[in-house]
Structure I
Amino acid sequence: MKLGRIEVPAPAAGARTLILLHGFGADERDLLPLARELDPSFRVVSLAAPIALEQGGRAWYRLQEGPQGISFDPREVLEAGNIALEAIEDIARENPDPILCGFSQGGGMALAAVLERPGLVGTVLALSPVPPRREGDGKGLRVFLGHGTFDPLIPVQVAHATRDLLTKLRASVTYREYPMGHMICAEELEDARNFLAHRE
C-alpha cells in the first residue's frame, strides 16, 4: 500500500531528509511546522497514516474504548508497522541516513521500523510515543525520547518502560520529561534541536 505524503524540498542541495509520522486523528500536515522549527534546511517527507477516520483525520491503527480502557487490534498494528516500514525503506533508498520523527502513534511506528530494520535509520525523535510493538537490535541507533509528566493518554510510566526497553536493546537514548500533557512544547523542541546538532 502506498501512503500519501507531502514533500517539502530542501532549500539547498545535500540536505538530510526528515521523515514525519503524525499521531492519531491528525494528518500529514500536522507536524510540518515542527520540521521548520527543528531545522529549516531539511528536506521533509510527511507521511499520511493509512486509515481515514470517520470523525476526520487519520490513524495508523484504530482505537476502541471499552470497559477496560482503550484497546486495539494487534494485527492492525502489525500491518500498519509493515506499511510504514515499506514507505521509510523507499525514502531511505533515495535519501541515505534520513531522520525519523514521530508523535504518539507515529512515534511508535518510527521506533518499530528502526528496530525491525537495524541500520535503516540512525536517528529517531520519538515524541510522546506509544511503545514499539516490536523488538530488535538497537545498536548504533540514537533516540531522543520526550514525554509529558501529565500525559493522560500515554502515562509517563509507559515512557519509562520504552526508555528502558530501548536501552536494553543497545540504543543510545536521550530521555527528557516536561510538565505537560499529550503534546509537544517549545522546551522539548529546543532539546530535540540540540540533540540533532550534537551528532556522535
Structure II
Amino acid sequence: MVIGVLALQGGFQAHRKTLDALGVATVEVRLLSDLHHLNGLILPGGESSTMLKLLEREDLFAEIGQLGKNGLPVLGTCAGAILMCGKVIGSGQKSFGFIPAAIERNAYGCQRESFETSFPISAWGLDQVHALFIRAPRFTELHKEVAVLSTLGEDVTGIQYKNYTAVTYHPELTADVSFHRAWLKQNRILEEDR
C-alpha cells in the first residue's frame, strides 16, 4: 500500500513522517507519474491558492480530480480541505469540488491566533485527537449527506463524504498518530490490527 502526499507546497513532510511512524509507504506527488498505483492521497495544509496554481502548472488538477471521482480515498487538512469543498466563501477560488460543502478561509484569524486542542471523533472510535489550528478555515454549509466527524464548540472541524475526508486542522503536526491510523482503517487501507 502506498499513500501519495501532494508535495508542491505546504506541510507534506509532517504527513509523511506520521505515515512512516505507522509503517505506511508514501510517495511525494509532484508529477503526473507520481499518481500511479496509489491507495490514497493526502492534500496537506499550506496556502490553498498557491497550491492551486502549482496543481494547474504541473497538470495535476484534472488527474487528481478524476482519481477522486473514481473512488481514491482523499484526505485534505486545512488548505487541503479548502481545495476539496465545492464552495470557497469570499473568493472565486477554484476547487476540486469533491465535497458538497462551503468553507471560509482563515476563519480563526491570523498566525499568532493559532492554537492546539483535543476532541473526540466518535464515529471513528477515537476518544481524543490532538490537533493544531493554524489560520484554519471553517466549514459554513454542509449538504445533508456530509457526515460530521468532529466539532469545536459550534464549529464543524471535520467532515466525511463518500471517499473524501476534510479537516480544518493539522493532526499531522502533533505526536498523535491516531487520526491517520483511523483514516487509513476507515478507507480499508490499513488492516484493523495495526
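We did not get these values from a lab; they are worked out from the coordinates using the rules stated. Computed from a predicted model, the values in this text were never measured in an experiment. Cβ atoms are built from the backbone, for glycine too; each structure is taken alone.
Of structures I, II, which gives -10500 when helix-only ellipticity at 222 nm (-39500 (n - 2.57) for each DSSP H run of 4 or more, over all residues; to 500) is computed from the coordinates? Traced to structure I.
When FRET efficiency 1/(1 + (r/R0)^6) of positions 26 and 146 (r between Cβ atoms, R0 = 25 Å, to 0.05) is computed across structures I, II, the figure 0.35 traces back to II. Source structure of the calculated read-out (mean count of other Cβ atoms within 10 Å over residues 154-161, 19.5) within I, II: II.
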